[in-house]
Structure 1
Amino acid sequence: MASSHIDHHLALLAHLRTILVALGEAEQILDDSHAMYLERYDELVAELPTDPEASLYLGQDLISQIFQRYPQIAHLVPRDLLWFFGGDCLHFMPDEEIEMYQTLEERRFEALENDQAFDWNQEKQLLALPAQSSKH
């Protein structure tokens, strides 16, 4: 189950990379460091499946840099990536969103402990529902 959690985030990173590449191709980057940034990004994607813990700091750094280097696409950064990498990335999330992700993570760990299946996206949708809709 842990690998599916990593796979989910790898898919989000792949999607975000296509946006970063398109940004470079649209010549919206003012300096030459974009290629180096993409190289580091690719290192993160390569290392994440084999050493998730060690990859967290690089992930925090690279995702946080998007907000500084590429503010025009900051709104396109998947919120799951901010939570997954944590650290400085959490500064870009409101408290209510952090609380929702904490609850989501608790549910995930509980499912893992009980050898139960856990669908991250489904659980996230359930948590995002307004309180009254769960009463129906």
Structure 2
Amino acid sequence: MRDYRKLKAFEFADELALMVYRETSNFPKEELFGLTRQLRRAAVSIPSNIVEGSGRDSEADYLRFLNIAYGSASETCYQLSLAYRLEYMSDNSYRKIEQKSDKTARVLNGLINALRRNKNKISSHRPQDSGLKK
């Protein structure tokens, strides 16, 4: 079992989720069941999938959940941009949260790529099956 608390990707994702929750509390009330809910769901999905993947037995499952987290990070980036263009966020708030969102996605992508490289390195060192019956 992996300790997600030791991952920078988790730390950044958790901070991003907190930032999103705080910022969306200032969104218009008519957006409560629209963009507010969608943005919060996407932001919370990032650390949640990192945590769930960390609890899985196989490396393949772990990688699959990290990929889902990365997809949620992309979704969060778009929704933040939309909220900013709808003028639900100040320029200063948007820039801070956008930086955290970008950093989260970059670190998560780095983790995913490192795991893929490690997986490929391990599989390339396995003896090849000759196809002959023994």
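Here, each number is a calculation from the coordinates, and none is a lab measurement. These figures come from a predicted structure and were not determined experimentally. Cβ atoms are built from the backbone, for glycine too; each structure is taken alone.
Starting from the value 15.9: which structure in 1, 2 was mean count of other Cβ atoms within 10 Å over residues 32-39 calculated from? Derived from the structure labelled 2.
Quick check on the output: -26000 is helix-only ellipticity at 222 nm (-39500 (n - 2.57) for each DSSP H run of 4 or more, over all residues; to 500), derived from one of 1, 2. Which one produced it? Computed on structure 2.
Hey, Rg/Rh (Cα atoms, Kirkwood Rh) derived from one of 1, 2 reads 1.01; which structure? Derived from 1, not from the others.
When relative contact order in percent (Cα under 8 Å, 6 or more apart) is computed for each of 1, 2, which one produces 28? Only one of 1, 2 returns 28 for relative contact order in percent (Cα under 8 Å, 6 or more apart), namely 2.
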